[in-house]
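Enquirer: Please find the structures below.
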Structure P
Amino acid sequence: MTDVDDRLRRLSALSQERILVLDGAMGTMIQGLDLDESDYRGARFADHASDLRGNNDLLTLTRPDAIRDIHRAFLEAGADVLTTNTFNANRISQADYALEEISRELNVEAARLAREAADAATEETPDRPRFVAGALGPTNKTASISPDVNDPGYRAVSFDELVAIYAEATEGLIEGGCDLILIETIFDTLNAKAAIFAVETVFERLGLRRPVMISGTITDRSGRTLTGQTAEAFWISVSHARPFSIGLNCALGAKELRPHVKALAGTADALVCAYPNAGLPNEFGGYDETPEQMAEALGEWASSGLLNIVGGCCGTTPEHIRAIADAVAQHAPRRPPSIEPALRLSGLEPFEALPGALQEQETGEAA
């Protein structure tokens, strides 16, 4: 049995015993460091033609000490699962900085940094293993919607292009030592399907598998993704991947996100993972919900049987994660429901045809 196999066996067992804790917001922590252009450039990119400040993924190479410290802080706060600093570590997103060619390297090195931090924490507390989820962000393009109102049929990216960039990133994450693959902050289900296809293709090519986490985002109070799907329809659209977990993150705070997580918890036979923002953004783009407020809300989710994995997105710090971890520790993990086999389809909303209903319809039509 390899080290990865052993970790995954322990992960599976732990997920049955307690609610697992994901880390918090890498971007929020980086913003708090108030880094300047020279931090992003380092020596290697000192003469790069484009501005690089804001390319947080690049800090994996130019300020690995800062990323390592952030990982360590979240682990000390109680995180079981670290996410890699790779939200924009793909060729599409890195094109904004003319750094497409280092995309794979960013994934490899980010995974290695997180792996080192997780392994060090596990060595200190062997009874509490830590894990690494390799993050695949949504990119800044959508395969389902035209960015040009005058040309509704135009697409800024194709499915095949998305598959290629996601496959490259996935290979790097696996090489760097990730235990899981996290397809996150999904606003366009077609992008997610490209990511799923890419990940499965890489698994087949490398002759291995890793658990896959899938996390969508409800973009506003409408309760739908950017491309219009409800949480239940989103689950049906990606359920063929048989993910380790399905969930929601970003965009909304815990209060606003709860009904959509509840819908998933009653619909999905996978584990449910949720990591909301620290409230809705204020007029300055910040997040005001305190660790205590988030902990109270997510503790109630846990007591209501909605959660298997929980963490924080935008605005969440180690203090938030510590409070959340304490709040959910006393509660048992959600038990996925037994879902009756049926024909389930989804467009913007779910459609379910149970066997009995189909028979009744056929009888009625025959009469």
Structure Q
Amino acid sequence: MSSDLLDALTALEEQKGISRDVLIEAIEAALVTAYKRNFNQAQNVRVDLNLDKGSIRVFSRKDVVEEVEDDRLEISLEDAKVINPAYQLADIVEQEVTPRNFGRIAAQTAKQVVTQRVREAERGLIYEQYVDREDDIVTGVVERLDARNIYVGLGKVEAALPQNEQIQGETYHPHDRIKVYITKVERTTRGPQVIVSRTHPGLLRRLFEMEVPEIYEGIVEIKSIAREAGDRSKISVYAHNEEVDPVGSCVGAKGARVQTIVNELNGEKIDIVEWSEDPVVFVANALSPSKVLDVQVNEEEKSTTVVVPDYQLSLAIGKRGQNARLAAKLTGWKIDIKSETDARELGIYPSATSTFVPADDEESDYEDVAVDLYQDDEE
């Protein structure tokens, strides 16, 4: 062995990011295996790898006992004292047993084992790198597709995008760059397995954190998200600074910020509403873009009855009930929507106990941006 080993260890440490101690441990373990395999030895041995001298030495290790049952693993106290009078019972006697041609055989036999240990160490580093990125968003490249998964290259690891985590209607082609959300990182015998998603609500949260500085800095907080991936989502936001408009911050000038996210999600509609600790206000906001005339709350059943203008009933409910369904998920309240006419006939509107103040009919600047997105909800 020469300085070539030192050079190789240094190169592996720099290129793979694996510590030299891990590599030396792998080499020593491989040399023990090589010795036992090539010289038909079953005794307990230790390999001493001296990098400074470039030497390899093999030592047998035997326990000092009164009565020897296996001379490959044990040595009598009497024989041990011949070697060194200081030996006592339960000590370990080491004797060099390095074969003359061990260097050449060891190099050949240990190569595969060392390579495997280095690969395992590298997989461990990759696992540690990505396990800390669970619940985070990454950009990857579509590498291949099969009947169940789409495989996305993330650099040193290939992530699996299962069919149930793919947005319905999206098509993927090799070399496409897509943003995905890491949901799980697991150790397997074949290395770290990374599972990613395009449908997880966390993807929407991270996209807003990337596009809206106020969210990233903590000035605006995302309180809740309700998502039907590929179709429509609702997100509630709250500003810790009264001078900041949380909805306007997320929408951006002329809708630029939210439009970037919509484009990334291939046209998924996104409602951004202001969160309120008052369920009356929050539920009314969550039913955006429809106007609300009244919200009546049943605290015990955690349910609400919402009254909307007759002409906006279909808009409030949404296609196949989607708007109402998402609003319920967003707020955590059951929502029963009534038209103004029906509510009056039932005698529940106007309500003497209601304190709800309907919003002005005038739309804000950011509402104009999305007005065309909801025409089909009234069909």
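What follows draws every value from the coordinates through simple rules; no lab data is involved. Keep in mind that what you see is a predicted model, and the values were worked out from it rather than measured. Cβ atoms are built from the backbone, for glycine too; each structure is taken alone.
Enquirer: For relative contact order in percent (Cα under 8 Å, 6 or more apart), the calculated result is 9, so let me know which of P, Q that is. Walk me through the numbers before you get to the answer.
Expert: Numbers: P: 17; Q: 9.
Of the structures listed, the value fits Q.
Enquirer: Also: For distance in nm of label points 7 Å out along Cα→Cβ at positions 144 and 328, the calculated result is 4.4, so let me know which of P, Q that is. Mind dumping the intermediate values first?
Expert: Working: P: 2.6; Q: 4.4.
For distance in nm of label points 7 Å out along Cα→Cβ at positions 144 and 328, the value 4.4 is produced by structure Q.
Enquirer: Using the calculated result -14000 for helix-only ellipticity at 222 nm (-39500 (n - 2.57) for each DSSP H run of 4 or more, over all residues; to 500), pick out the matching structure from P, Q. Please report the intermediate quantities before stating the final value.
Expert: Values: P: -14000; Q: -10500.
Working through the options, I get structure P.
Enquirer: Could you tell me which structure in P, Q was used to calculate volume of the Cα convex hull per residue in Å³ as 260?
Expert: Values: P: 162; Q: 260.
Source structure for this number: Q.
Enquirer: Where is distance in nm of label points 7 Å out along Cα→Cβ at positions 72 and 184 largest, in which of P, Q? Before the final figure, lay out each step's value.
Expert: Working: P: 2.1; Q: 4.4.
That would be structure Q.
Enquirer: Still on this structure, please answer the following. Using percent of Cα pairs over 25 Å apart, for residues 56-191 alone as the calculated read-out, with 58 as its value, let me know the right label among P, Q. Mind showing how you got there, number by number?
Expert: Working: P: 30; Q: 58.
It must be structure Q, since only it matches.
Enquirer: Also, I was wondering about something else. Here percent of Cα pairs over 15 Å apart, for residues 176-255 alone has been calculated and equals 55, so which of P, Q was it run on? Could the numbers behind the result be given before it?
Expert: Numbers: P: 55; Q: 64.
Answer by label: P.
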